[in-house]
Structures are given as C-alpha cells and as structure tokens.
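Novice: Following this line, the structures themselves.
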Structure I
C-alpha cells in the first residue's frame, strides 16, 4: 500500500500558488492512506473500490427476449401479408425451453426468457393477432428484432469497474450483475473536523452579544460524510493556542485528516497555522484564489491537515476545490478527477475582476429568452453571505487572467453537486 509522504506532500514553490498547480501537486504526491476491507454488497454504496471487478461470465449469458411476445424463425415469414404460425411452446424467464420449436411454429415468450437456438426473432405481443393456437404476424418484421444477443452487455474477462472508483448505485448493481456478494473497498478515511473562534455559539444555545452561531463545522461534517468519510465532529476550539495545540495533537493520533475552519490568516487571534507548524509542518499557505486565499495545507504527526478560512462561503468553496481533492486521493478514489468538468453556459450579468486570482462566483441557472441556460450572479459575492450558496446552483469559474464578464459571454459553470457528493 502506498503511503503519503507527509514531509513534503503539499510543498509548493510559491507563497501564492495557483489552483491548477495545487491540484497537480495533490495528484502527484498524495496516495491512499487507508487499507482495503471486504464488505457485503449491500453496504458498498459510497465506498471506494479497492479492486478491479472482472466479469466471470458473459452477460447476458444467452440470447433472450427483450419484449413479451412471440419468438419465431425469420425464414418462416411470408413475403406479403400476414404470417400464420402455430403456437407450440410457452417460455418464461428463468425457465429455458427443453424441447424444439419446429419450422412453421412459434413460442409464446416473456421478457428475459431464453430464446431457443432455432429461433431468431421476437415480435411484440401488441403487434400480433392470436386465434386459438395460431398467431398472425404482421408484414415488415426484421430478423433479430427484440432478441438480446449473448454478451450484449459484456463478455467473460471484461473489466467492468476499476479500482479507485467511488461506488454509485449503478456501480453496486454492476458488481451484483457479475455475481459478487462481497467487494473489496478501502477503509473509510477518518476525518476530524474543528471550528475555531470565541465568537461562535452552538446552534440551539442563547446568542450573546458579539456572538454568531457556528455553522461552518456542520457544513464540513456533512460534506465529508457525503464523500464517504468516517467523520468526528470535535467541536469549536477557543482562540487559545494551548487549547488548539492539545486538540489537534490528540486528533492526529486517531485520524487520517484534520480539517479546521478559521484561524489560518494573519490576525492576532489566528492561532491554528502557528500551532500546526509547532506540531508538524505547513507545506502550503495562501493561494491565488477568491474566496479562500489564506487556506493552509500541512501535516500534524501522521495526519494530513487542511486549514480552511473562517468565512462561511470561503469555507465551503475551498472544501469543494481543495479539501475534496485531498480526501479523494487519501481515501483511494484515484479514478475520480480532482477538477470536475465544467459546463459552458451563457452569462446574464456583468462583472469586473481587478486581481490575478482564480475567482469563483456564485450563480443560479435560468432559461434565457431563447430557452438556452444562462448564469445569473448572486447580487453580492461577499464571502460572509451564506445565503448566496443556498440560493444558487453552482459556481462560475473565472481564470486568473480573466478581467471581466459581459452579458452573452460563455463562462465555465460548475454545479455544486459535482463537488459535494
């Protein structure tokens, strides 16, 4: 099993590094830190596959009927008008016919049932006329219609799923299709989540003067769990270096990854970055990105560390763009791209960018006058406005060198769903 080189896994050549460079570093230097385990197929959804799944048999293993109807020989069709065939057999799914259907005869057949080798075509039940034991077929039928050939899905020896894939419901179904009752997956990544700040009050508690409810931690816990992690919610840390040091040190002994919100900037009460440096190392700090410039990557003991900004929007956007890729690689999800595909959409707003950082604008999609999807920017792009994430569908991705957007411009749009689950 490859191990993460925590001594230099996040090291970067610049103090203000571009997002693409960060992702390239993560892709090149991070490796799974979790070991495989075998789980029942019913418990495999959301887990990361630790083995290639190779088909041990052909699917379907025999020619089968794609519709309820009648199976027959195409050679028996008359050139003009109806074809009359005698019904001599009835074949249901799971019950192969052991006899032989002779020339001039047809078999009543149901979806999924094996088609006898002497027959080659199926006609739908609603397209025929039946009188007694005779079926009348309409003209114009084509040989091979509604017969699924053996191996239509895949053949013996085909690799149907590759290791490193996070198993979706359809992937779990595929494992079942090849006949596997159990599957080897990577152990869940153990993630500890902290928030920091004396101003944070737990939801449900009285809100005193100068305080706000702490929501970042709950969003991060939900996001990490959606990625299949085993998450420990370790609460809110006070703005005291000793308390931060004790909590991070203890968590690093039992977790693979530590994620914090707040305390990584340059303020007098931002203690997290200094504490991480005293316990391990900060390998990367500050990125050419907006929101989220003060993000920090490093290590505490044997655990990787991701320090996110404290503003709610910055926290969630940087989780999507940076913490998610870290999680994917540490948990073995090597088949998943670190930067999901963008959709080109038309902008329905104007925007001017005055810096050289990669910027992500929150925007909603709506149909334009011609029905083509348009991106509509949220009225404010301040990183403290959490409602801008709730009220939008995704992010408009502006490259570092971009300067402005005008209505009608094509922009790169990233749906939240692509980076959350």
Structure II
C-alpha cells in the first residue's frame, strides 16, 4: 500500500485553491493515462460557467497541459463493464485551502519534506484523491472479475472547488450525472478516529455562499455630501447580520475578503465582500436568508443584477450566489453495501450510531441531482486521527487510514 501514501504526499505538495487545481488535475490524468476507461470533461462552455457562477474568473479556464478540452478541473472516468446493471459513481474533491502550512518540526509534512509551499490540503482532499486513484488503478487491474458483478458502469468523478461548496454547482449544470444510478461521497477525519468508518452520516448544514458588490459615487471627503458612500450600508449589513448568529440553533454567518480601495480623503465608490450563511435545515436557511434580506432592504440600497451604468443618490448592490450545500440523509439501499464491505474489512470497525457531520458539503447537490432522476446517493466517513482541526495550518491525517480506506473501497466494489 506504499502507492497510496506516495499519491497522498505528492498531491499534498501541490495544493491548489478552487477552480485552479490544474497541476493536481494533470497529475491525476497522467497517473491514469493508460487505464481502459472513458474520460469525459465538462460539456458546458466558459460563458455558461460564468453565467452560472457569477464570480468565476476567465483565467481559470483551459489550463491543463494534458486535457486541452477540459474547461475546468472536472473529469468523469467511466469503466464500461456490462450491457445491463447499475451505474455507480464515487465522487472525489480536489482543492486545497489558502492556508500557509506549518513549519513546526513536529508537523510530519514539514519533517518529511512534503509540505506544501503556498496553499495547503488542510481538509484531507489529498487523502481522498490518493484513495480514489488507488481504487481506479485496482479496478483497471480487475476488469475481468468486475464484469461478473452487477455493475453496468463504474465511474469516478473528480471535482474542483468543494471548499465554499462551489464546484458541484458546475457539475450539476453539466450532463455528467445524467446516467448515474448511485452516487457515493466520502470524507476522511472530521473527528472520527482511525480504525472506524461511519456508513451513516447526518447533520450536514444547509449553506449558501455569496458575494456582495456595492456601487456608489466618488467625492472628496471634505464634500462627502456630493458622493454616495458605499461604507454605511455595507457596515450595517455586516454588523446586523452577525448579530443574528445563534450557536444553539446553528444559525451561522460569516464575512471575508472585504475590499474597499481608495484614499482616506476620497469617499469610496466601490466595495465587495464574500459571505456565507449556514443552518441545520433548508427551511431554517430560508428563514435566515429572509432576515438578512430585510436587513439589506432596510439600508435603502437599490438591488440590481449587474454593475450600474449610472449612480444617482443611492448605493446599488449586486449579489452573486457562488456556492450551496444541502443536508444529506443516509441511504438505506447503499448502507447495505457499506455494511457488507465493513464486515469484510478486518482493519475497520463500524461507528455504532449515525455520525454528526456538523459542516457543509456540496456533494449534497450531486446527490440531489441523482435523486431527481430516480437514483440514490449517500455519504460515508473514514476515520483518521488528526493532530489539529480541519482548516488548521497543522492539520495532518494518520497515513495508516489511507491503507484502511483503500482496502475498504475494494471491498465495497466487490459487494455488487
């Protein structure tokens, strides 16, 4: 199982952020270049992608040195096994986070010289990719045996931009999921210890991510009344929205990337920020959104769909939804496969109850789309002892869990 650890360490060093995972993507394609499978990339145009996800930048597109027809780092890899049966897919995320990784000597990636130099895989996506790559190569070596299973097709979907719940929206806008009957998503860590696997996971938080752009009119600060200042409505929205946070009800709100450019003696005519809200349920999220919408309306801004040509006497606000996540319920049908695989994996024990995820996951959008055309989907957790929390500069997994995950994936596919 040294291969899966090598994959993880290689990928750990090349951590890239959302929609820019091109070196990671090329590593995956290069590793899999000789397998007997079909490769399908996103079948939407950059214009459609930009229309669908308003803040995506043009320079994100077409940067693979191998797959010149891939507009973004997304690929569906399909093994055609039988004329009839079920088409099952496993989804894997690619992206890292804009976090500077620890240089503490007790941090294993630094100590063993596989630390990332810029961004960081501080959420385990490098482990997800390593396990998935190992599984794909195993499938390729056992095609004749797998043709005796109930699979019609077996697919693996590598998806960019999970952080921020963004990439799945692009996948759902394409046709990649249209023929999928079953979809598995998975994650490593999340507080679950090495040696355990949770086949039933719940308490995923509903979320919406968005950007706000405020447009006003410049003026000299000494004659502020001649301008339209973007700061008052922006500050009111931030302040009053943060006051809605309720930890007990899991109503969460956060703002980041606040940008207000200009000089201190000039009334600013533009500001922007990124934001997210989270809640336990979709209905709670909708209610939360209504409260924030009221805060926005009470500031007196004018809501618009695009940058205005002219500013009169009020700030114009443009909002772009950039990401979404929904709750995920365990699937009884797929639980039986997970349970059977667990029973046959001697290095793993089943977590005894349903495991609370307590975060958001855009795999939920993929599962929902599969369900909409009559399919099923589920999500499971692979345990791994971690030294520091997810999204922390000292985050690191227990690499022994990579071997456990690789063995489990093989056992899972053999349940069909």
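Novice: Out of I, II, choose the structure whose coordinates give P(r) over Cα pairs in 5 Å bins from 0, in percent, for residues 226-401 alone equal to 1, 6, 11, 14, 14, 13, 11, 9, 7, 5, 4, 2, 1, 0, 0 when calculated.
Specialist: II
Novice: Of the structures labelled I, II, which one yields 1.16 when Rg/Rh (Cα atoms, Kirkwood Rh) is computed from its coordinates?
Specialist: I
Novice: Thinking only about FRET efficiency 1/(1 + (r/R0)^6) of positions 74 and 202 (r between Cβ atoms, R0 = 30 Å, to 0.05), which of I, II has the largest value?
Specialist: II
Novice: Also, quick follow-up: Compute distance in nm of label points 7 Å out along Cα→Cβ at positions 186 and 314 for each of I, II and report the one that scores greatest.
Specialist: II
Novice: Give the label, chosen from I, II, of the structure having the highest value of distance in nm of label points 7 Å out along Cα→Cβ at positions 34 and 386.
Specialist: If we compare distance in nm of label points 7 Å out along Cα→Cβ at positions 34 and 386 over I, II, the biggest value is for II.
Novice: Moving on to the next point. Taking relative contact order in percent (Cα under 8 Å, 6 or more apart) as the quantity of interest, name the structure among I, II where it is greatest.
Specialist: Result for relative contact order in percent (Cα under 8 Å, 6 or more apart) over I, II: largest is II.
Novice: Another question about this same structure. -4500 is what came out when helix-only ellipticity at 222 nm (-39500 (n - 2.57) for each DSSP H run of 4 or more, over all residues; to 500) was calculated for one structure; which of I, II is it?
Specialist: Label of the source structure: I.
Novice: Still on this model: Output the label of whichever structure in I, II has the greatest value of mean count of other Cβ atoms within 10 Å over residues 162-169.
Specialist: Going through I, II one by one, mean count of other Cβ atoms within 10 Å over residues 162-169 is largest in II.
Only the coordinates and a few stated rules stand behind these numbers; no lab work does. Keep in mind the model is a prediction, meaning the values are calculated, not measured. Cβ atoms are built from the backbone, for glycine too; each structure is taken alone.
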